[in-house]
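Novice: Some structures to go through are shown next.
No lab work stands behind these numbers, since they all come straight from the coordinates. Remember, it's a predicted structure, so these values are computed and weren't measured experimentally. Cβ atoms are built from the backbone, for glycine too; each structure is taken alone.
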Structure 1
Amino acid sequence: MKIEITPFDKLPRDRGVRVKVGDHRIAMFRVGDTVYAIGDVCSHAEASLAEGEVFDGSVECPRHGSEFDLATGAPSSLPATTPVPTYDVSVEDGTVFLSLDDQ
C-alpha cells in the first residue's frame, strides 16, 4: 500500500516528523535530498525517535541516547539492542510517499 504523506519541501531538514498511518507510528527524516522512515518508538524505552537529534545518518533517542541508523533501523549504541522497523519511501513529482506492506 502506497500512501501520500506530504510535499517534499514541507519536511524540515535534519529533524524528525512523526506520522501515524493505521497502527504504525513512523518517524520521518529529511537528510539532504533523501527521506528516511523508521519506527517512531525506540526499541529500548518507548521514546519517540522523531524527537531525537539527527547526525551522521543516525537519530539519537531522546530518552537514553541509543542511536539508530536511519537507513537500516539498526541500533549502533546501547542500551538499545533491537532494531526498529524501516519503511520504503519515495519522492515523486515533489511529493513524499510511504509504502506499507499489507499485513
Structure 2
Amino acid sequence: MKFNYMSRDGKILTSVSINNHTKKVRITNYTDEIMDRAFGVKENVTYQDVMDFFEGRTFPRNRADLQDILDCFGLKKYDPYLMCEKLQGKTEQDHEWIDFLKD
C-alpha cells in the first residue's frame, strides 16, 4: 500500500509505503512543519500507527449511528482504511487529505 498525505494546495506532506506482507512502514516527510506531517515528530512509524492514523481521520467506532453510516458506505463492518479510501481521508477538522496510490 502506498499513499501520500496531501496539503490543501496539493503538495505532498508525507509519503507512506507499506509492505503488506511484512507490515514494514517507510515514510518520507516533505515538510519541516511537524503539525503538517502525517505522524508528527515520529520517524519510526509502525503498521499500527498507520491504522491509528486512518481511524483518526474517520468517525469513532462507537458512534451511535454507526450501522447507518456503514450502510451508506456499503460496508459490513467498521474499517477505517476503507472509509479513508472512499473519502480520501478528508475531515472537517483540517484541509489535508490522502492520495491513495496504486501499487
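Novice: Looking at structures 1, 2, which one was Cα extents along the principal axes in Å calculated from, given that it came out as 39, 32, 24? Provide the component values of the computation, followed by the final result.
Specialist: Numbers: 1: 39, 31, 18; 2: 39, 32, 24.
Derived from the structure labelled 2.
Novice: One of 1, 2 was used to calculate helix-only ellipticity at 222 nm (-39500 (n - 2.57) for each DSSP H run of 4 or more, over all residues; to 500), giving -7000; which?
Specialist: Numbers: 1: 0; 2: -7000.
This figure was derived from 2.
Novice: Compute relative contact order in percent (Cα under 8 Å, 6 or more apart) for each of 1, 2 and report the one that scores greatest. Can you show the working numbers first?
Specialist: Values: 1: 27; 2: 30.
Answer by largest value of relative contact order in percent (Cα under 8 Å, 6 or more apart): 2.
Novice: For distance in nm of label points 7 Å out along Cα→Cβ at positions 42 and 82, find whichever of 1, 2 sits highest and give me its label. Kindly include the intermediate steps, with their values, before the conclusion.
Specialist: Details: 1: 1.5; 2: 2.4.
Biggest value here belongs to 2.
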